[in-house]
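Some structures to go through are shown next.
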Structure P
Amino acid sequence: MKGDLITGIIATIFSIFYLSQTYSIKIFGGADAIADARTIPKIWGISLLVLSIMLIIRSLYKMYKNKKEISINDNRKVIDKIKNKREVVYTFLLLIFYAILMEPLGFVLSSILYVFFQIWVLTPIDKRDSKMKFISGGLSIVFSIGLYYLFTEYFMVLLPAGILDF
């Protein structure tokens with residue numbers, strides 16, 4: 001129940017941030033069209049916001065129904081659970097940095113950094129070595145450039161070029 005409440009609060013904060021960032025997406029031509037470059041990100045953001053609010057309400061309802069008091073020990077248990085879920089916390093942080101760096105660095109560079117560090121976060125600590133760095137670096141470069149090519153050439157989606165200026 002408390003885990004759902006914390007997850008709902010974090011998801012609500014993230015979705016509000018995400019929705020605020022959708023307004024910085026530039027619209028190119030056809031502004032009178034029903035759907036533009038902001039449509040899908042707004043749908044995702046609104047969906048996440050609605051679902052996270054529903055999760056908060058459901059969690060509060062269950063807590064009220066069970067009439068359990070929140071104690072300091074319970075809060076410490078929640079903090080310990082968050083510490084044990086470092087991958088989730090780091091992934092949220094990486095997504096926030098990815099969104100922030102998208103405009104100044106561009107899609108390719110920010111995606112390379114995101115994929116590299118996401119692989120690093122998800123790799124078990126005992127498996128992190130120079131070989132893993134090389135493989136994850138190669139994967140992040142190939143994946144990011146491949147996605148950029150796919151979106152720009154086949155889907156005709158304009159992605160931020162950033163400092164590379166493709």
Structure Q
Amino acid sequence: MDCPYCKQQLHVDALKCCHCLEYLSDHICPDCHSSLPKDAVVCRHCHYRFSQISISATELTMAFKAELLASVLFRFRLLPQEIETDVDKICINAPGLFRLWNNTDEVPWNKVAGFNYRSGIIWDRIEIETRGQKPSVILGLSKHNSEQLRKLLQSIVNAN
């Protein structure tokens with residue numbers, strides 16, 4: 001087996017090249033592009049901290065709306081909030097009157113510092129606290145949607 005970095009001959013079961021001292025795993029730092037051991041949590045060169053999110057990418061991606069009646073009662077709007085999550089961020093879209101304007105909060109996952117979850121009798125409320133920004137509030141979530149979002153936010157907060 002040859003080293004992919006210096007092309008020197010290596011043992012078959014080698015974890016690190018003895019010539020160039022590079023690790024032979026496919027685990028590479030996204031900031032400084034150095035090779036790292038397979039189970040590294042922090043980069044040894046630039047101290048980049050790898051996310052330890054315990055949710056798969058398919059569970060990170062969801063889209064739903066808050067309940068219409070809750071939007072009318074709490075926000076005095078006929079258009080409920082729309083929530084979309086993907087691998088990088090959560091987008092909270094709060095449409096205005098007749099969709100003449102939209103207030104969109106985009107919160108990257110690495111900015112999430114914590115969240116407050118309020119469980120009501122019918123609807124739930126989640127307030128996402130961020131580093132350096134105002135908190136984003138989602139009102140009138142159904143029990144099923146709020147449970148999914150709470151599980152996702154809990155894994156994000158634990159990873160950060």
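Every number here is computed from the coordinates shown, using simple stated rules; none is lab data. Keep in mind it's a predicted model, so treat the numbers as computed, not measured. Cβ atoms are built from the backbone, for glycine too; each structure is taken alone.
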TODO: Work out the source of 16.6 here, i.e. which of P, Q gives that when mean count of other Cβ atoms within 10 Å over residues 12-19 is computed.
DONE: P
TODO: Could you figure out which one of P, Q the value 3.0 for distance in nm of label points 7 Å out along Cα→Cβ at positions 60 and 140 was computed from?
DONE: Q
Open item on the list: If relative contact order in percent (Cα under 8 Å, 6 or more apart) computes to 21, which of P, Q did it come from?
Closed with: P
Open item on the list: Given a value of -24500 for helix-only ellipticity at 222 nm (-39500 (n - 2.57) for each DSSP H run of 4 or more, over all residues; to 500), calculated from one of P, Q, which structure does it belong to?
Closed with: P
- [ ] Consider the structures P, Q: one of them gives 2.7 for distance in nm of label points 7 Å out along Cα→Cβ at positions 44 and 108 as calculated from the coordinates. Say which.
- [x] Q
TODO: Rank structures P, Q by mean count of other Cβ atoms within 10 Å over residues 4-11 and report only the one at the top, that is, the highest.
DONE: P
